[in-house]
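Undergrad: Please find the structures below.
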Structure 1
Amino acid sequence: LRGDALGESAIADAELPDPQLNLGLLNLPTDDFDINSEPNTQLRFGVSQSFPRGKTLTFKEKQTKWAGNAEYQLSSDEVAKSIRSVREHYLNLYYQISAQEIIDESREYFAQLVDIAESYYKVGRVNQQDLLRAQLELSRLDDRVIELKTKEDLARAELSKWLDEKAFEPIDKEYPTLPALISQQEIINSLVNHPSIQAEDSMVSFFDEGVAIAREQYKPGWSVGVEYRKRFGDNNDGSDREDQTAAMVKFDLPIFTDQRQDRRLAASQHQVSAAKYVRSDKLQSLRQAVLRDYANWTRLSERTALYEARLVPEANANALASLTAYQSGVTEFTTLARARITQLNVRLDDLRAKTQRSSAHARLLYLAEGVL
């Protein structure tokens with residue numbers, strides 16, 4: 001909306017100032033206020049039009065258009081940021097819900113361990129400490145679920161900023177997919193087309209037009225006007241007094257420029273330099289973000305591959321082997337509990353690595369907005 005407003009303002013900025021209407025009664029005698037008694041008493045009607053210095057209007061129109069373009073680019077950037085935020089918050093919500101499901105599955109295993117420990121305790125195969133340890137681990141899982149539910153509520157509240165009531169609906173069980181990424185170098189090369197950088201480019205052009213406007217102030221402004229002067233009464237010979245007309249041209253004289261035009265030109269040039277610095281700093285920040293997030297995405301990709309190929313299968317096999325050994329009386333309950341906890345933590349770490357990788361992916365998609 002601000003961009004639309006500035007677009008309308010640009011049209012107005014290109015127009016000349018409104019003409020002025022002059023109306024006055026001049027040289028009216030104060031002794032009798034008789035408009036016919038004095039030959040120089042006049043009723044004047046005039047119209048004048050001023051013209052700004054040089055091409056000031058043209059440059060003002062361009063300047064306002066650049067400001068509007070910057071607003072459009074900032075609006076596009078805000079949309080891209082919103083998409084990024086929704087993706088990241090949704091991934092966080094997905095993790096909280098999926099982690100609860102993983103813990104619920106592990107809870108069933110620990111509930112079975114409690115039953116096994118109770119039966120073994122009754123026949124004297126284990127001591128009371130093993131039974132209490134099994135019950136403790138089950139209670140700790142319940143606590144972790146409550147903590148995850150709290151974080152789920154917070155994640156849904158965050159999403160409601162963009163999704164309203166849909167944020168509180170059940171989510172899809174399938175893991176969320178994102179558009180494919182381009183290479184790191186391609187993203188870096190595209191940063192000059194990123195909406196936030198395009199907005200800064202527009203602001204540099206905006207201040208460039210300000211320099212042009214400042215230079216135009218060294219030229220004279222001028223105005224033209226015409227008047228019709230109505231006279232009253234008669235001449236000495238009895239004839240009507242003639243009406244008169246007048247035409248005028250006025251010029252500014254920009255002679256003393258040291259403390260006005262020169263200072264304004266210098267100020268506008270400093271604004272251009274400042275805008276270029278802001279643009280350069282923002283571009284460098286985006287480049288740094290690309291390097292950081294791409295490195296993070298790459299390492300998390302390696303971690304998720306490791307979890308899928310080795311860690312998860314190994315943790316599952318270790319938990320199964322520990323259960324078999326415990327049932328056979330070869331190992332202690334502590335070893336079995338540790339194996340089950342390790343299996344749970346590995347699965348949660350795998351899920352966390354996946355969602356963190358996708359979050360880095362979402363941030364890179366935002367940074368690649370200049371291409372996608």
Structure 2
Amino acid sequence: MKKAISIITHPAFIIPIIFFGVSRYFAHWIALQGNCWAGLEPLCWYRWDSGLYLKIAEHGHELFHCGPEQGYVAGASEWCGTAGWAPLYPFLIRFIHWITGSDLQHIGVNISALFLLGYLFVSAQIMELKNWKIHGWIMMALVAFCPGNIYFHAIYPISMVLFFLGIFYWMLQKNKYLFAGIAAFFAILTYSIGFFILPVLVLYFLLLLYKKSPDIIPFLTRTIIPAGLGLVALFAYDQYATGHWNAMFLIQGKYGHSLHSPLKIFGERLQIFLHKPLGIESWIEIQNFFMILYVFGMAIFLIYKNWKTPFQVFSGIYLFVLWFLPYSASLDVALYRNSAILAPAHSRVKAFPLGFLIVLLGIFLWFSYVMGVLFMWDKLK
């Protein structure tokens with residue numbers, strides 16, 4: 001009994017719950033600011049790819065050649081359908097619908113909310129929240145209102161993949177390699193760019209080799225291999241569902257998603273930004289520019305200043321790779337959404353002075369506001 005009381009009165013339990021409530025209230029307020037009067041109801045949180053996830057939940061994955069119905073000429077070589085999106089989130093929606101009979105949209109919103117709470121609990125463990133000092137409150141605010149947080153509440157798998165990435169990050173921090181590998185396995189099945197965690201793991205493996213760490217074999221067998229099996233499972237499912245193991249890449253290839261020079265992408269984005277009139281939509285690219293500076297600065301700090309601490313270096317690699325791989329994919333990648341997957345590594349800023357954290361939080365909150373309004377106005381994909 002005493003142990004249960006100590007758990008539910010611990011800062012790592014109470015503070016995440018408080019920020020879950022604050023985050024949900026903020027989402028409701030943002031909906032009203034964006035003239036969506038339904039608040040937290042699905043009407044306000046059903047945008048763009050939400051329909052694809054619900055379609056997968058209802059009909060499964062589909063893959064077919066695009067035609068006039070999709071705006072292409074008859075016999076087009078491009079591929080259309082829903083196979084470009086990961087299966088775990090829509091399958092969970094379908095499973096809960098089968099059990100409860102509730103409508104798919106409400107289930108999708110509620111799943112996102114549930115995993116948001118789980119993500120906040122995991123974040124408290126990552127940052128080792130042990131007291132009630134202001135520093136911990138600011139840190140929790142940073143992970144709750146990090147760039148991309150508007151999607152935590154939407155019919156998207158963002159909070160779900162963050163929950164798994166958070167567990168992955170936390171377990172790796174504690175050298176519990178098998179649990180980290182299992183979490184990475186599920187992250188890859190949850191979000192279409194979840195497999196970008198694999199190059200992060202490979203780079204960390206090379207670092208451990210360079211440092212002649214005794215953890216080389218456990219990390220390879222218990223983390224990298226289970227994570228790699230996540231991608232194998234995704235390919236196997238796509239082969240079963242569509243007849244093409246690479247169905248996700250066939251769909252995404254239609255959008256020109258492949259690796260390009262990040263400098264080329266930066267130049268093209270800068271040209272687009274400079275030739276558009278300034279307005280609220282300009283903040284989309286301003287946030288992207290800010291994230292470049294933030295990720296570069298944090299990655300250099302974590303890698304250069306903490307070279308003797310492998311996990312700190314891993315955090316820098318995590319930030320750098322998971323930002324610049326999506327950034328380099330194409331101009332059409334929704335970076336304002338994918339920024340959210342960096343969230344577990346935001347815990348590393350706890351080493352900075354409180355004043356810096358407050359300024360950073362102010363920037364995050366401003367981005368949360370403008371991106372939230374743009375989301376409600378259907379300006380974000």
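What follows draws every value from the coordinates through simple rules; no lab data is involved. Values in this document were obtained by computation on a predicted structure and should not be read as measured data. Cβ atoms are built from the backbone, for glycine too; each structure is taken alone.
Undergrad: Among the shown structures 1, 2, from which was the value 12.1 of distance in nm of label points 7 Å out along Cα→Cβ at positions 233 and 337 calculated?
TA: Working: 1: 12.1; 2: 2.3.
Clearly, the read-out refers to 1.
Undergrad: Please compute distance in nm of label points 7 Å out along Cα→Cβ at positions 137 and 313 for structures 1, 2 and give me the label with the greatest value.
TA: Between 1, 2, the highest calculated value is found for 2.
Undergrad: Sticking with this one: Given that helix-only ellipticity at 222 nm (-39500 (n - 2.57) for each DSSP H run of 4 or more, over all residues; to 500), derived from a single structure, equals -20500, which label among 1, 2 identifies that structure? All intermediate terms of the calculation are to be shown ahead of the outcome.
TA: Values: 1: -23500; 2: -20500.
Here the read-out was taken from 2.
Undergrad: Distance in nm of label points 7 Å out along Cα→Cβ at positions 105 and 185 computed as 4.1: which structure among 1, 2?
TA: Value 4.1 for distance in nm of label points 7 Å out along Cα→Cβ at positions 105 and 185 corresponds to 1 out of 1, 2.
Undergrad: Of the structures labelled 1, 2, one was used to calculate Rg/Rh (Cα atoms, Kirkwood Rh), giving 0.95. Name it.
TA: 2
Undergrad: Quick one: mean count of other Cβ atoms within 10 Å over residues 57-64 came out at 19.9 when computed from one of 1, 2, so which one is it? If you can, show how the numbers build up before the last one.
TA: Details: 1: 19.9; 2: 16.4.
Derived from the structure labelled 1.
Undergrad: Rank structures 1, 2 by distance in nm of label points 7 Å out along Cα→Cβ at positions 169 and 361 and report only the one at the top, that is, the highest.
TA: 1
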